[in-house]
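Pasting the structures here.
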Structure I
Amino acid sequence: METHDRVRAHTSPRLNWEIDAQISQNLKSYARQGRNEVSQRIQELEREWDIERFLELNASALAFTGLVLGITHSRKWFVVPGVVLPFLFQHAVQGWCPPLPILRRLGVRTREEIDREKYALKALRGDFAQPNPTSYEAEEAAR
């Protein structure tokens, strides 16, 4: 199973439906917008963090904080990376970890979900229009 599919597989069907419905709503809204607004939305989507990036950032920040506090204050803080890192490992292996449902409820999407909206917007903008091969020379079509 692909990474993005594993996240969706470990997300409640209702939450997946809500995320998909939001994507559809976004597309309907931008279908009525001009080319510039669609382009701005595509740029926003290119900067949007996916669930993997959120998990990696949060796990590394917590583990690093626990490590620093364990060195500088009390060895008891070493329990923090000892708990966080197995969660990150579990996510890498199974596609699920305890923070995942919380992040999904907050609306954090998978890369596929973000890309689905982005490529649909590109199609609305006309990015994938096929040139008419009879009216273009081969060199022009290659450009």
Structure II
Amino acid sequence: MNTTPVITLGHGDLPVALLNSAQMLIGKREELYSLCLHEGDGLENFITKTAALISSLNEAKSILVFIDLQGGTPWNAIVGVNDPRVTLVTGVNLPMLIEVLLLRDQKSSIQDLVACALTAGKISVISKEFPLKGGV
């Protein structure tokens, strides 16, 4: 089974930080890519960079792209590239990324992988009030 490439796109250094943090927790993984949008990068420039990264994955049948924020420049760049191999998940967080990296070689379809990502993302966002009473 071919490993589905995973790309993180986002503002600042977040894409690299997410991948580095995930690999710190679960170990080194292959087929991971990130692209950071920095101040001064325009949309057209970021579309060009995104297209080049997607094109470099010419052997991939499907590509999973995580983006930090819906509607921002990274979102618009991947929409602008419009590659049919891409499946996009926005609102990336570390638990969802870890879940995908642990399960991506076990899932038969990218849709199954996305479902795992969405579930992990949802259940990882909680609220606690302090002081805690009776445990965590």
Relative contact order in percent (Cα under 8 Å, 6 or more apart) - structure with the largest value, from I, II: I
Can you tell which of I, II yields -23000 when helix-only ellipticity at 222 nm (-39500 (n - 2.57) for each DSSP H run of 4 or more, over all residues; to 500) is derived from it? I
Which of I, II yields 15.8, 54 [Rg and Dmax of the Cα atoms in Å, calculated]: II
Comparison of I, II by volume of the Cα convex hull per residue in Å³, for residues 57-104 alone - largest value held by: II
For mean count of other Cβ atoms within 10 Å over residues 17-24 computed as 13.8, the structure of I, II it came from: I
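FYI, it's all coordinate maths here, none of it is from the lab. What you see is a predicted model; the values in this text were computed from it and never measured. Cβ atoms are built from the backbone, for glycine too; each structure is taken alone.
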